[in-house]
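The following blocks contain the structures, represented as structure tokens.
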Structure P
Amino acid sequence: MTSSLEALLPTTKRALLHRIAVAQSEGRTPSLVGAVERDGQLVWSGGRTCVDGHAPDSDTQYRIGSITKTFTAVLVLRLRDEGLLDLSDPLDKHLPGTGVGEVTIAQLLGHSAGLPAETPAPWWERTPGSMRPELGDVLGEQPRMHPAGRRHHYSNPGYTLLGSLIETVRGTSWEEALRHEILEPLGMHRTSAQPQAPHAGGWAVHPWADVMLPEPSEDLGLMAPAGQLWSTAADLSRFAAFLARGDDKVLSAASVREMRTPSAPSEAGDWDGAYGLGLQVVRINGRTLIGHTGSLPGFVACLWVSVEDGVSAVALSNATSGPMIVATAADLVRIVADAEPRIPEPWRPLPDVDQTLLQLTGPWYWGTYSYGLRLVAEGGVELQPLRGTGRSARFVAAGDETWTGLDGYYAGETLRAVRREDGSVSHLDLGSFVFTREPYEPGDAVPGGVDGEGWRGL
């Protein structure tokens, strides 16, 4: 039962149902399930099917393909946060003997290790994993296609390596680590490596006739960390809520934000898409969405999260191709976010304020560019241009009147208040750039000095 603030308006629900009905009908798919999560609550789900008198619901399992990779990435980040590895470590440090041991863990997570997209023949998604019992069978004779770290090249074998890395460092199977470290803490009891009833069957729909045939469902073996999982719309909505805000039982909000940060250059012309650490980052309908798509023979799936709107959507279908699942999930987000925009939290004053820090707020000048410095929660500050364009950034308190940049041009850079001998503030130093209270005031600590004749007209 949802509260009045959580429940969607009838017109919004009607629009959502219409969208998945169109996707199922025009996409010619046996069934399709959609769900929407808002601020941690499943607020809508619906299903359409070609079977009279039956419709799948948010508890029906579908195979989710490469959305599995995001779960694998979370397990790797957990190892990093526990100090068991570093993302800059070469793979060989923890998993020797692969033949590609010089690539880093971060490169594998972001698909920039230069590995092939697929395994050697035969087609791994339609053949049993027992045909590839060793990592060498997954990587093949030419495991490197591009220089490491230079470009994004999606690699399924790369996530097989990450799965084996997890098993080696954790000392348990990938599936057991997944269950104990992610699925159980998040209450995802209907997500599993093997299908559990009720679940959909996978189908191929003929491209030129309204007929279909069943697709095989193989156990992927070593390739499981790249695409094995089955899940439900309800479970994936729980996972989406976690991806939006983190959960200390699984992964901190800071580490989840790191996963959402693009990690490698996009392909030329693909400026609306990037890849973080196990997460896709895209611009659709004017919104930034994070999440992942997935497909295996007989199934397509998509999970998108708009962190800014507090809305996420899941779309699952049991056809090899046809339904525009990426656009469908994005439209579910758009429908809710546009019809019922997030209501902001009430403004409240800070619980306490350091008077010394308060004196630093207000206008500052970098040369003749004007900026405003605002004090925010927990002693942090924000630097914003007062007019025109400029480099804005948020900073977190680091102690002793220093702050560390969180985003933009100044991410990781240090902002420091520099005081004179009498204790008064001389200027702000930001990565060696000097910000003063007045533009080029004589006597201020301006590198290169200030012309002694001062400001003048023509």
Structure Q
Amino acid sequence: MPEFDELLPETRRALHHSIAVGQAEGRTPSLVGAVVRDGRAVWTGSRSCVDGHAPDVNTQYRIGSITKTFAAVLVMRLRDAGRLDLDDPVGKHLGGQSPAAADGLTIRQLLSHTAGLAAETPGPWWERTPGDLRPEPADVVGERLHPAGQRFHYSNPGYALLGTLAQTLHNAPWYEVLRSEVLQPLGMPRTTLLPQAPHAGGFAVHPYADVMQPEVVEDTGIMAPAGQLWSTAADLCRWAAFLGGAGDPAAVVLSPDTLAEMRRPAAPDGSYGLGLQLLAANGRSLAGHTGSMPGFVAGLWTSPDDGLAAVALANATSGTPAGTIAAGLLGIVADREPAIPQPWRPSSDPDPELLALTGAWFWGTAPYTLHLRAGRALELRPASGSGRASRFRPAPDGTTWTGLDDYFAGETLRPVRAPSGAPTHLDLGTFILTRTPYDPTAPIPGGTHPDGWSVTL
């Protein structure tokens, strides 16, 4: 159980103030916000232009491109089940449905918006016209604007292809697959393809006068995975907790390792992972998504390092920066009530062979220390100053580890042992680390001078 279930009164007032300012300055009919800490909602608030009729956490709003995070999770589930590889060409799984412009484009490129496809569909604005105008993948994918894999270029049609991929491999409508595979296990009954009461109406607010008009609502058909879903603050709190890796049901849908993979940069500019936008805000690394559809804007951000997430939903086409508001709500709690670390506890069953690996190692003359972490993980870091550091995840065979960070991400760490079982050196992607600087008994590339440490100036 968390040590503190409730937020401090000063924090709650600051959150309420942020929502009130967002609704007033954004000139939106209503605004709902929520904060998640340690996997559960700890604050919700709302503001409305109609006294006494503010929406609550069960009022539906369109969430726009936050829908893409759901589409991406379905694809990652297929990958984890062994039914596809992210580097497969999407056409391998779409067959005759694959448009010519998608030839050779990989699933990973579509997930990370690096496929080079156009941002929007050919023909009329897809968000405001019925989906039956574009019934097939070839109807939504226009020309390829950029070489694949070289730059980030946001593409809504790319996510239509990913939805078609999930639909084809499951042989069922995209939303039905999403409901059974994701929404039901996570307890999100109010996330739907079309609105269900109670739901907010979407409005366009005049930019120069305090008047507004209702916006259109269309079923966008094959484009639905790019931005059609409706949801509530309550459901999105569960979704934010899931994306941040919190909560027991999360592992039923995706493993923590896969969620962490989605949160790592996959686009060259570092702004996008696999289905998730990435944002640096006030020294924090956030992952989530913003969204907009006619009449609505939305934002969802999660900070796993802080154990926090936040959501903001508004029902105006423009003017309200829901993504900025959501990030601000998260920052208010993180700054005023920083996460309290879990208490240190000794390991209940240390492995003597792993304990023997810990301590001082030298890469050439540079001193490093190797630490044993929970779950047989290892962490290598410079003994002092700057240098290459990384965490390492144990491989299933128990004899090697895979790097998770920076220079050593994906590289293999292999301890080498003497016949007695004592570790003699570490092989880290061909780098040899030894217990003493340039140990002459270790297979250091190029060898060591036979006179050893004898030269003086």
If distance in nm of label points 7 Å out along Cα→Cβ at positions 70 and 350 is calculated for P, Q, the one returning 4.8 is structure Q
Calculated from one of P, Q, FRET efficiency 1/(1 + (r/R0)^6) of positions 278 and 358 (r between Cβ atoms, R0 = 41 Å, to 0.05) reads 0.50, and the structure in question is P
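Coordinate-derived values only; no laboratory data. All values reported here derive from a predicted model rather than from experimental measurement. Cβ atoms are built from the backbone, for glycine too; each structure is taken alone.
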